[in-house]
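Colleague: Please find the structures below.
What follows is calculated from the coordinates using simple rules that are stated; it is not laboratory data. This one's a predicted model, so the numbers in the text were calculated from it and none came from an experiment. Cβ atoms are built from the backbone, for glycine too; each structure is taken alone.
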Structure P
Amino acid sequence: MARPSNEFVLAWSSLLSTDATSGWQAISLQPAGPVEIQAGRRFPDNSEAVLFSFPTGSLPRSERLPEGKGFLVERTELSGREGLCLALTRQPEGNSDLFATMACDIVGALDDVFEEGAVESALLRVFLARVRAWQQFMSRGAGPLSAEAELGLVGELHFLKIFLDFGVAPMSVLNGWVGPDDAPQDFLLGEGAIEVKATMSSSGFPVRIGSLEQLDDSVTSPLYLAAVRFSRTEAGATLPELVAQVEQRFSGESGGVDLLRERLLLAGYFSSHMGHYSRRFEPQERRIFLVTQGFPRLTPGTVPLGVTRTHYELNLDHAGEFLQDFSLVLSKLGVI
């Protein structure tokens, strides 16, 4: 759970009147286990920052630390601290409210995984992963999802729940959800991959294919296309309600909820935007297809030389011969 924002805002405000001429001025906050945390400002540029001290932590000097729109992470030295000291600093062009939200979320994630028994090395991994998720979130514009992206995420969460209902191990599902990392397919499960599509159309079963690689089974095989048709009804769930349902399913898994939130952030979803998602989605029909020779698709090996990128629409009503049984698919993948 995110730390309260006033914990950071009050500390930063109290440092505004310092007479420091250069270097760090900081106020210690509650640590996240062995990780010391301070709200600070670096003078003379007066930048807000959160300072993290990992007493025995280390990173290769060659490792590139995250830098996003409005923030950066850098190594620093703090008086009296040994080990690895990292500063998460707001850049001048960064929005101060968004930076505070980011700081609260990252520190809260460290709190959560420490309470579940994570050691210092795991806390460092969580820190870097969460910051990189924010890096991608901000690269998308840090605003609410578009209507199309909202529908796509609802579809992925719908099938995530279906996998759990069929008995796939929860953390296998979550670790296999690679779509938010801009992978070609949405899920890597067991021996293959599943690409997810969602539609609101009541005529045909059209889905949008975003690249030549999405339905290319020459790289990952077996490859399946899972599709769901939604309608807008009061009986349906909003995206935030669906997120809450999925979070509940992972509440008993160590690190599960925080990893889910990281994936959601990578996908462009953040809880501060909940009020923007009022549409209700009720699943009406789902299908799953084996993508193999003869399936209607465009791939790098089937388009004319010189065609390197494409978006197209596919009507799945014309792919009936490739329909599969859902439980049989998961059994073939080796996950149930």
Structure Q
Amino acid sequence: MQKPPPNANGPRHANLKMLAEYLGLSPSTVSFVLNNTPGRSIPESTRARVKAAAEKFNYRPSMIARTLQGKRMQTIGILLPELGEGYHSQVLSGVGDLLMGKDYFYFTVHHRHRKELVNAYPSLLRARGVDGIVAIDTHLDEPPPLPTVTVAGHNVLPGVSNVFLDEDHAARLSLAHLRELGHRKIAFMHGQPFSSDADTRWFASLNAARELGMELHEELMIYLSKDSHSPEISYPGIRKLIKSGRPFTAVLCFNDVAAMGTIRALHESGLRVPDDVSVLGFDDIQSAAYQVPSLTTIRQPLQKMGATAAQLLLKKLSGEAIPDSVQVEPELIVRESTAPARESAKKKVARHTVIP
């Protein structure tokens, strides 16, 4: 016969011992059921009784007790530069969806690429009981003190697996597209130095240009530096390039956000996209298809990359062997912001030396 409800005249939530007394079972049996402990032969009827009672009396496991017993907290820490629309949010979405489907909780911490925070956060997350870390676009100098998987982590660190894009293939796709459209005077854009993708994408673009027999013009190279993730990052560099009077017919942007700032700067100068200048982005963030004109871009499977990183981390936590790296493939998405180069457009760009 079952005893009275464990919280009838007592605490608001039942604990494990009280729940076991109510059910007439041992605490270990109740624990095995609620933690889905493998290798335990417990009748389905008993499992159903335990789960029903836990729900009825709002039983919540003690996370502190789990830590003291050396058990996992079912919690992951996620490091990323910022919490805004774009690349990081889409990767985070892929991580979060996978973890939710596996009944894991997660913390997110953003560091704005501040080295002292990147170094401090892993230990702080460990102190809060997280089981492992997914680091997105985060430059790590050494392996964190917890199992870690990175997304776009270009440092090779012992014990840290990385999910990354084939940047060489992405560069060939973008430049081959511009070359087929007749573009020869192309402005190249280098990402901010704190971005983990900046150097890799830059050298991949330069190498692809040489492989394709395309000329590189130092005076058409733009170096982003502004500590921001909004379209303003490319705006000053494009305005300066237009003011110089040097002719160009296309801009190979570091990412889609930079492409948006580029289009704005061209528009304010009286230059039309793509009639006068073609603009090619990178990432294919959600808003890329809804710009005017819509962006031609290199698609990274951002949510897939996040989900892959989360899956690798959970396998690592379960003791499974995982690869040191997983490479994913890019895709060229052709929309409205690129078109065939026109000689008249090149001359028009060269005339726009005065910017409003």
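Colleague: 42, 20, 20 is what came out when semi-axes √(5λ) of the Cα gyration tensor in Å was calculated for one structure; which of P, Q is it? Walk me through the intermediate numbers first.
Modeller: Details: P: 42, 20, 20; Q: 54, 19, 17.
Only structure P yields this read-out.
Colleague: Quick check on the output: 1.00 is FRET efficiency 1/(1 + (r/R0)^6) of positions 147 and 243 (r between Cβ atoms, R0 = 35 Å, to 0.05), derived from one of P, Q. Which one produced it? Don't jump to the answer; show the numbers that get you there.
Modeller: Numbers: P: 1.00; Q: 0.10.
Structure P accounts for this read-out.
Colleague: Moving on. Work out the source of -12000 here, i.e. which of P, Q gives that when helix-only ellipticity at 222 nm (-39500 (n - 2.57) for each DSSP H run of 4 or more, over all residues; to 500) is computed. Mind showing how you got there, number by number?
Modeller: Values: P: -10000; Q: -12000.
Clearly, the read-out refers to Q.
Colleague: Ok, one more. For the read-out FRET efficiency 1/(1 + (r/R0)^6) of positions 115 and 275 (r between Cβ atoms, R0 = 25 Å, to 0.05), a value of 0.30 was computed from one structure; give its label from P, Q. Write down the numbers at each step before the final one.
Modeller: Values: P: 0.30; Q: 0.05.
This figure was derived from P.
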